[in-house]
Structure formats: structure tokens, C-alpha cells
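A.B. asks: There are structures below to look over.
What follows is calculated from the coordinates using simple rules that are stated; it is not laboratory data. Nothing here was measured: the structure is a model prediction, and the numbers come from that model. Cβ atoms are built from the backbone, for glycine too; each structure is taken alone.
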Structure P
Amino acid sequence: MIAMLEPLRGLGALAGSLAYAGLCLHCWRQARRRSRAPAVDQPAWTVAYASQTGSAEALARQTAAALVGDGGAVRCCPLNQLSAADLERGGRFLFIASTAGRGEAPDNGALFSESVMAAAADFSAVDFAVLALGDREYPDFCAFGRRLDAWLVAQGARRCFDRIDVDRGDPEAIARWQAHLGQLAGALEFAAGAPGDYRPWQLLERRHLNPGSAGNPVFELLLAPPPGMAPTWDSGDLAQVLAPTATGRPRDYSIASLPTDGLLRLLVRVHRRPGGEPGAVSGWLTQQLAPGDALPLRIRPHRPFQLAENRRRPLICIGNGVGLAGLRGHLAARIEAGVHENWLIFGERNRGSDFHYGEELQRWAANGCLQRLDTVFSREGGTLRYVQEALAANGALFRAWVAGGAAVYVCGSRSGMGEGVDQAIRELLGGDDYRRLLSDGRYCRDVF
């Protein structure tokens, strides 16, 4: 009898052990499920964007609005506002990322790229998807979005679906993104993402601004809106032109005027192809389009370069060439609002032929609307030839303005000017103050 009881006792002990193990497994699964579920104050979705010209931000806001409409709590923010701790807490993240320069992160994702992506982390509780925006004409097509996607996987995060690369706003690629999100979150309603339909604006006048210049011709175009249309825009916004010579590939131009002027004022430099022939769009705008003709155009909000919270701050504008258009719009808006703490550093080739809006700028400086005007002309010799050199030469004053709360806006060519100015600002301010300027939204660039 005793011999028969021992196996029964063994079976009973085994059953108890299995029951206990099952209870432990259940508790572990519940705890793991709770750890992966969003906290009460944690959004169900986080939509983070890295956007230089505003396209990625517009798509992010459109995506976030669709998710909110589905009843979820959604956080939508620039990538720079996302921390490693945010990701380590876990949840569902959607990343919409453009690429700037030679494969770098846009400005509002640069701090994330330099700090968060430089360190290893445990993102095993993260589910994510990446929409990468780019242009196949450039060798670093979607480079930052691809790097972000690979880095997230390397930290243990799980893809909800494969990264989607978008070439110049390809609607089919964006539709795939929306379809995948619909499968994840249920039927979603996406508002139209376009900034409005193209309308026929009329060319009133075209002026050649730099005859005799060593550089390519620059023209000022004055455009009138369609009858009955009263368009509005913020300084820093863009005019998007759809030329018949480049169907499906619109071009963006900085707006130099204000809505109160009643017209659009654009600066267009003729682009030359390797063979010397003019570019498809710049050639059409400056040589084929005749006064009185209409061109398809729409206003595109450019939030990363709008004044926004910097509207009343002291303002330092730095640029070259046709980048003066975007800076002129900001200066005109501030002068119209009675804000005169303005400093412009502008560079071109020759004073005699390339000082665009020179008379107006000198008049603003003379009457105090422009507190400081520094110009450099590279073909005229002298100690200072480029805007980054003029900035460095006025380093103490620049640091004082920034310490006093000034915002810095840069517009013009990325190669040479944009990169040189960025390096000069880093050296003048040092790493911490440079990052603070960027994270505060006081360093904004429109470089191309």
C-alpha cells in the first residue's frame, strides 16, 4: 500500500508543480502584456516627422488626424522632440522622414540623429513603420529614412510593415502607406493632403535683375491671382509651379512678397544643364512664358521656415543669391508689423550686378527697419568674400543676439553657403548652445 502511494504522491506533486508553473506563466504573460500596453497617459500612437520643406510634416499631420478620427490618443511631433526614454517605454510609432543634403536628417530630426541614434537601446516593446520621402534624382535617395528604419530594427523594434519609399510625393506610394495603416487601425479617413488645387496665376511682369553678371541670369516674376481669388500665405511659404515642360514634377519657389501686396513676387535663377541648355522649369518661366500668360500654381505652407513663435523675436537672416526671396518676405512681414530688430547678412558675386533688392534693403537700413545690413561679394576681392566669413567676423555680436533670444533664418544654396554657415554657427556657439538653438525652434533653414 505504501509502495502504491508513492507514485500517487509523485503525480500529485507533479500536478501541483505544473499548476504553479502555469500560474507563474499566466502572471508573467499578464505582466508582459501590461508592460507593452500604453500607459494611461501614453498615446496609442506616436507620429514623428523629420521635415525640411514641410512635406513630411504635412503627411504626418494628415496621418495623425486620421488616427485621432478613429478615436485613438495620438501624439504628433518633430523627431527632435522624441527621446530614447519615449521609445523604451514602448508603443506604436510611425516615422515620416525626409532626407536633407547628402543623406542627413532634416533640421528638426538632426538632434535625434546625432544623440539618440548614436547610442544603443532596448526598443523591444516598440512596433513601428517608416515612410521615407526623397527624390531619385539624388544619389542619397531616402537615405535618412532608410538609416532610421535599419537602426530601429537593430535596437529590437518590430516593423508593422516594410518601409515605404516615396519618390517626389508619389501618390501611389502614399496610398500604400494609408492602406497599411488602415489594416492596422481599422478603416481610416485621410483628409486631402495637397495644399489646394493648382490655379491659373497670370504673369504680369518679368524683370532681368542681373544683366552682366558672371552667374546665371536671375529674373523677378510678378504674378497676379485668378479673378475673385484672395490668397493668403505666411512669410516663408512656397509657391509651387507645375510647368508643362516638366509634367508631374512641380518646383517650389520662395515667396518674396506679402498677401497685402496683392501679388506674388518670385526670384528665379536659370538653371543650366551640363550641355548648357536651360532647365525645364526655370527655362520655361524665364524664356517661354510671356506676360499675360497663365501658369498653374498653388501656395504650399512651409511650416519649418515660417516665423511662428519667432515673430516678435530679434531676427538674424543669412542667405545668398535667390535665397534672398524667402528672407525678404520675412523682413517685409516684420517691418509691416513694426518689428525692427532685424539683421541681414547677404552674399552674391558682384555688387553692381547681383545686389538684388539693394536699394530697398539700403533704405530699410537707413530708416532703422533693418538694424544691421552686412553684404559680401565674392568676385570683388576683399578680406571677406562669403556670408559664413562675414558671420564669423561678427561672432561676438552674433552670440550676443542669440543670447538675447534672436532666431536665425538661413535661405539659399545648401552647398557652400548653407553648410558653411551651419559650421560657423556650431563653432561660434559651441555644441550645447547650438543644440539649444535648434531644439528651441530658433534655427530655421530653407536651403536647396
Structure Q
Amino acid sequence: MRRDHAMVVGGSIAGLLAGRVLADHFARVTIIDRDHLSDSPEPRKGAPQTAHVHVLLRRGLLIMQQLFPRLDEALTAAGALTVNWTRDLVTFTPAGWNPRFESEYATRTCSRGLLEQLVRREVAAISNITIEPRCEALDVISDEARSTVTGLKVRYRDRAENAVETLPADLIVDAAGRSSRGLDWIAALGYPLPDETVINAHVGYATRLYRRPRDFKADWRSMMIRSRPPFGLRGGLIYPIENDQWLVNVAGAGDERPPPGDGEFLDFTRTFLHPAIYDAVKDAEPVSPVHAYQRTENRLRHFERLTRWPGNFVMLGDAACAFNPTYGQGMSVAALEAEALDSWLTAARTSLRFQHDLMSVVRAPWLMATNEDARLPHVEGARPGRIDKVFQNYIDTFIWLCAADTRMLDTFMGVSQLILPPTALFKPTHLIKVARRMLRPVPPRGRPTDPIPPAPRSG
């Protein structure tokens, strides 16, 4: 592969991270996006989910800090917070409140729009990267044998004349998200398409922005109320962001999905297992309408089963594997995929090999998300067998024990933050505790009158 010009389709987080990696391997990198990209944190048309909570997991933060050494300073200057997910997050489950303690699992919290704005600034400052807004990818160009992609046909949406051009490229990265047309282009070149697995639990969520009350004096920064079958299908999250604001997210599945209206939003929080979110938000000032979102299906494209794929064309991000957004994995998985892209370019392997390798990156997050969705009564595309149900029971019991065992909660948080592999949940000490409890099940002990546990004393 020549290393002159690389192109990225899609200027969202996945595309920006890919562009940053490509800049170390190519003389020129062009990132195109069909939207107008303003230097502000405001939501854009091509990213309707921007108004919702976007969690940056610990693993994702560490990778972004390596790619952009100045990002942490920029986040602090813009008002982003630091949240330790075992100290500053208070979590209520059917087993009660989780214990609070110091851990390594601290990340930054801010709006998705702010994070994307700051990452885009960092990328735009790199001398060999050009970002082209209002530029739409139309089709790929290939050699006569259709074995290698050689360029991209694009439309400049603000041009009245000569709007369509063909741009030569030595590598094209499709990071266009769920709306990607990459597979259509590949099919037109005569290649078989990958099989797909789609698991849809019909989860819906809604988010509203609030100004944090001026007299707020609690020792927590974020709050989560979680429910699991058979105890319910509703839950919520208070997520702190810049400018002393909270993103309040509520979610449900099937008939339990939250209503889209402003007037019904707060009432929905009163139906949770614990009233703590309602109590915190009822006196806060809403500063946005309610934004609803229901495109939450998990979609995995099985590139690992393919034996043919054109050279110099790869797909990543939601274009390759899309998760239910309620689990907050997307941006951090995009960071892991950027790492994989860098390793692939360093090793100089085929495009097909990259698509195969990508599966090892998304496999664990995929299993975590789909295992949760598969337990919901309205799920389509998942038929849990006996082993799956045993695994679900194991995870349920593990989470139950987290309410009284800080070591188990620390491990669970490490897996959730993509620092530890899922196999860490099955180390012998945890396995013995879970097995004993599975043999002696107990009824729910969390009560709606339980007080929020205090933060641990510093020092």
C-alpha cells in the first residue's frame, strides 16, 4: 500500500480518532463529513444522539489521552468534571445501594458535543490532516480488476458548479456510523456481504438537560438507578457535565419506554425502584426539551466469516458493529478500534485481515451488551439457550453481591470500564462466592427508603 493519501468518511468521534492514527502513517489525511461542523458543542444534524448521555469509559479516556496529550487540559478548561465511578457515582439496584470507595476508575464527564468539539480541534491542528465539512461520499472507485479501492467520489454540498469530484486515495476508512453506505459500495464491486446479527430489545430512552440546583450540597456527582427483570424495566441516570448542568437520562424497554413529552418526564422518574433521582431533580431547572431516542438495536457484521474483501478499504465504528447506546460503550470501543487500526498499519497487512482483527476488539463489549438485552422480554434476534441462561444468572448474582462486596464491585467496574477482560468475573474467589449464593438465593433487600451511603473519608 502506498502511504500518500488516506481518507476517512465520517467526522464523528470514530472518524476523528481514525484520522489521528492515520496521520502517523500517511503524508496526507482527509476527513469528510456531510454535516456543517461548527466550532461549538451544539448538536449537529448527522448526530441526533448528541443531546444524550455519552459516557467515556476509563479505557477510552486513557487511549484518547495518549492520542491527544493536551485533551485533558482542554477538558478541564471547558468545565468537564472528573468522576470516580466507585466513589462519586451512587448506584441503586434491587440489592440496594452499592458501596462507595476510591478506585482507579476515574474518567471525565461532559456533553458529547463538547468532547467532539475538543477532539476535532486537536485533530484539525495536525498539519497533515484536512477536515472537509459539507462533503458527502457517493461511491468508491476501484481498479479495473475491482480488487483494490483507489479513490472516492464525493459531492461538495455547498458548490453550485463542479460539485462532484473523484479524489484518489491509498486507503479509505468508512466511519460513517449506522448510516454508512459502505456495504452497498462493496456489493457493487461484486463482493459478498457479511452476515449480520441484530439483537433488538426495543429499549428506548429520553434525556433532558437541567441546571444543577444552586443549593445542591450532596457528596455524590452522578447517580444511577438500575433495574433488572423480574424487578422492572425502568431506570435512570444523573450525569454531570460542564456549566453546572446535569444530563438526566431515563430508559425503559417495550411498553415501559419513557414518554417523549416534557410534562411526563419527571413523573417517569417517580416509578423507579428508588425515588432518589426524582428527589434530586424535582427542584432543578430544565433548560432543554426532552430528547427521545429509540434506535437502540445491536448490530454486528461478521467480517470474520469473509474470505474476500477489496484492498485499501476498511470499516469501523458503528459501520461495523453498533451497540445499544444505553451501555455507554460506543466512544471507548471507537478508541480501541483506533488502536487496532494503528497496529494494522504498522504490520502492513491486508484490509481483510483488519476486518477479521476488528472482531477481537468488539467481541467482549458485544457480549456484555447483548447478554443484558437478551434477558428482556421484548427482545428480538436472541434466543438464549441453557448455557446463556446460566451465564445470565451468574451475572445477576454477581451484581447482587456487589452491593455488599467492594472487591467484587471493583472487578465488575473494571470489566465495565473495559480495563479488565470479562474472564475476570470468573476468577476463583468470585466464582465460589457466586456459586454459594446461587445455591442459596435471597429475596430483594433494596428498599425505596434506604438512604444514600456517604462517600468514603479522604485519607
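A.B. asks: Out of P, Q, which has the highest value for distance in nm of label points 7 Å out along Cα→Cβ at positions 362 and 394?
C.D. replies: The structure with the largest value is Q.
A.B. asks: If we compute distance in nm of label points 7 Å out along Cα→Cβ at positions 154 and 322 for structures P, Q, which one ends up with the highest value?
C.D. replies: Of structures P, Q, the maximum of distance in nm of label points 7 Å out along Cα→Cβ at positions 154 and 322 occurs in P.
A.B. asks: Among P, Q, considering only relative contact order in percent (Cα under 8 Å, 6 or more apart), which has the greatest calculated value?
C.D. replies: Sorting by relative contact order in percent (Cα under 8 Å, 6 or more apart) in descending order puts Q first.
A.B. asks: Which structure, out of P, Q, was distance in nm of label points 7 Å out along Cα→Cβ at positions 106 and 122 calculated from, if the result is 3.3? List each step's numbers first, then the result.
C.D. replies: Numbers: P: 3.3; Q: 1.8.
Among P, Q, the structure yielding 3.3 for distance in nm of label points 7 Å out along Cα→Cβ at positions 106 and 122 is P.
A.B. asks: I have 4.0 for distance in nm of label points 7 Å out along Cα→Cβ at positions 170 and 202, calculated from one of the structures P, Q. Which structure is it?
C.D. replies: That value comes from structure P.
A.B. asks: One of P, Q was used to compute volume of the Cα convex hull per residue in Å³, and the answer was 187. Which one was it?
C.D. replies: It traces back to P.
A.B. asks: So distance in nm of label points 7 Å out along Cα→Cβ at positions 250 and 410, computed for just one structure, reads 3.7; which one of P, Q is that?
C.D. replies: Q
A.B. asks: Can you tell which of P, Q yields 0.40 when FRET efficiency 1/(1 + (r/R0)^6) of positions 74 and 162 (r between Cβ atoms, R0 = 35 Å, to 0.05) is derived from it?
C.D. replies: Q
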